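Take a look at these structures.
Values in this text are rule-based calculations from the coordinates and carry no lab data. Because the structure is predicted, anything quoted here is derived from the model rather than measured. Cβ atoms are built from the backbone, for glycine too; each structure is taken alone.
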Structure I
Amino acid sequence: MSDTIVHPKTLRQRDMVLFTVSAILLLETLAGAASAGVSSVFWWCFLGVVFFIPFALISAEMGCAYPEQGGIYAWIRDAFGGRWASRATWCYWVNTAVWIPSIFIMWGGVFAQMFAPDMALGWQIALGIALTWLAVGVNVITLDAGKWVPNLGAIIKVIIFLAIIGGALVYIQDNGMANPITLASLTPTWGEGLQYLPLLIYGMLGFELVSAGSEEMRNPATDVPRAILYSGGIIITLYILGTIAVLAAVPIADIDLVEGLLDTLSLFFGGSAIGDALVTLMGVGALYVFFANGVTWALGCNRAAAEAALEGELPRAFAMESKTRGTPIGAAVLMGLVSTSVLLLYGLQSGSTSDLFWDLFAFSAVIFLLPYVGMAMAFMRMRIIDADHPRPYRVPGNQLTAMGFGTVCALILLLSIALFIYSPGDGVQLPVLVGALVTLAIGEIVIRFAENHRPGNS
């Protein structure tokens, strides 16, 4: 099989805006952010200025300057070499393989909450496994067709956000604010505020996914930065207004991380036959959104893993592509196998849906953030060692500004990783630390295996 596959130019700017919104805008982040209190509005605005916008601009420059399949892998490879790129890609890929089961377990929990309150955890795990392999199937069809899963997910997600925001405006007129927004309540206490910083940062990442499919864009030099900037504006606006909407309706002490979305919708629209039907309809939409999130991340991460395998930095099995479609069959099937194994392994020792969700989510979050540290550092290094390379889009300002953006983004990401491992008030989270270290160790074994079995090695 040839390592070079010509990918059809099927993606438009609209597709990539919707793709990015589907990946980054997370419904599940909304309740988590609101549970931090009114000060979460400050943190959205603050992090939007010091992290979200700079990281979006960095992603736009890298995606335009180096528009190749692989995204983060390719950028770190060019900056620091293949082994570091392989480590980043392993983290990127394996996190998704673990995170997808957590989001599908949430899907099962919300489904049970809506339609089958007595559904046993075992059946919810079975649903998660079925959804995992459905996502694998979407990954191996042509991107021209597969793109409609995240596209539709983005549209539904925006509709739900707008419904929550609109419902809040009506609710406030009749009931006032459940959590008044004042200067005092907006002002964060740094110890308490830092506890929630990783969750917000987690909900701001994913712009680089645009570049994973850049070879299938009709005009990546203009479409990449525009897609990033348009989607970024949509995302941060909806996060801020959506968080305010939840805070308007539900007292902070009553916000549930899993059920908070449906609880908010029920307060705004429930109470009548039509209203209850609308809540159910939006709940079904949320279920689709959870599935689309998994598909979107799998599409980007499997592309990156396949590229790394073609370079000989991951085992060859990751590089297997469809001869007719050019889609990453090997990486997708391997992700399905890992996700299924993780679901069964953790499911056997978890007592509830909530426990299972957080067991899967906790250590994967640390792994998730590590490649982005590498991406920020790769941006700065490529500005130095490849300064003359054409950059159709550049981060505004001079070289010092670009270096400042990269440094601040890297430091915020490192702080987020530290706060996932050490939670203020709760101390070191040993399961998170141990899980992350074991995953990194397995990755090192996989990478060395790939290096030792490259074509030409004795």
Structure II
Amino acid sequence: MSDQAPLIVSISGIRGIVDRSLTSQLMRRFAGAFAASLDERVPVVLARDTRPSGERFARDIADVLQAAGCEVLDLGLCSTPGAKLMVTEFQAAGAIIITASHNPTPWNGLKMIRSDGIFLNAEQGQRVVDLFEAEQTRTLAGGSLRRIDRAEVNRRHLRRILDHVDVDLIRSASLSVAVDPCNGTGSLLLPELLDELGVRTTLINAEPNGLFAHEPEPIPVNLVELGEAVRASNSDVGFAIDPDADRITLVDEQGRPVGEDFTLALAVQAVTARRRGPVVTTLSSSQTISDAARVNDCPVVLTPVGEVHVVEKMLEEGAVIGGEGNGGVVLTEIDPGRDAAVGAAVILEAMARSGKTTSQLVDGLPAYAIEKRKVTASPAQLQHTVSLLQQRYPQAFVHPVEDGSKLYLSGELECPWIHLRSSNTEPVVRIIAECESGENAKTLCDEAERLLKKQE
């Protein structure tokens, strides 16, 4: 494996560049380790995103799971949230989803799901990694393969969503949207959902062929074409969906990108307006999300970064909504994880209920500036840097949740804040700062980066 072809092995799964760092042999080994972590002769869901390499890897993994005695429930092309939902719908022991999320086309990988449809936690994931490194698997007769029709998956997924939004209200609003699923799995469900909601839809890049028309991560620089489609079609909002359809980012009615954090913030404001209860998000999420919850007097619970932490805390707290600041919206009564289709439905309901445009909804929330950095550094360097920052800002409050350290510099749970955490997948420290101005956020990140590098 060369430096130009990294292989990422973590408790979340495996990810690399196809036929360079990521080979069929490695995918088979990881699938074998996952099977070895399960009870014998259990059903396992298998799904893949639209990347061209996925079909080959799916055959490899299906062979391994069958050889381990598993009943393989093969969904074929399917979104990550759809596959997770099918774990509970079919009472499976877990799932393997072949996807590299928002990475470019040359990449692929797999994600692992447990029996409740949630990603493996740290302990469960580490067990699979240990089995992978030890090249452990099992051979057991009795395995089988059952293909599940896409129409059946969509029917079950849609039923869950439509049962939890005000369909009549959305239909009455006569809304129009432009959608860019980036030739990913969002193109398999979103058109049908929007049709059920009576929304006029303009689709771009909606062929599920994995040939991404642009870099697939739904961040502002990749939303130019969607903005043009919104303006050309006179749409009320634009939805950008990542390749495995668990993240959604908005473009307003003027074609302007809306920050990823606003997706969850608007969803939080909409849900908590009609249903009070805890809201869960991560330490690195924008203050805007917390502000949106507090508008309706809902408490905010922060967790370490990672969907599994959010979902487990939501279930523990009985949260009404949760998610991450990357465009991930979670309603656990619908789906045990982030779901772009859920996010779209909730945003449309918010628009229908308020009668406001997308830009008016966004303008109704406080706006902050976030700056993000990635610096090569060790956990020890991180801790020393945090100590130096605490000396520099003696009034700072350090959030008690442990995932690196998040410092609220005023001493209150509000901006400005800075969060430093070690990456789970590479030897770097991630720095995120949020302030009322972009200049201040940049200055704060500059200070932390300078302190980190001083220790080299």
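A few remarks follow.
- Parent structure of the calculated result -24500, given that helix-only ellipticity at 222 nm (-39500 (n - 2.57) for each DSSP H run of 4 or more, over all residues; to 500) is the read-out and I, II the choices: I
- Mean count of other Cβ atoms within 10 Å over residues 322-329 - structure with the largest value, from I, II: II
- Each of I, II could give Cα Rg over 2.2 N^0.38 Å, for residues 250-361 alone, but the derived value 0.96 comes from II.
- Taking relative contact order in percent (Cα under 8 Å, 6 or more apart) as the measure, the highest value among I, II is held by I.
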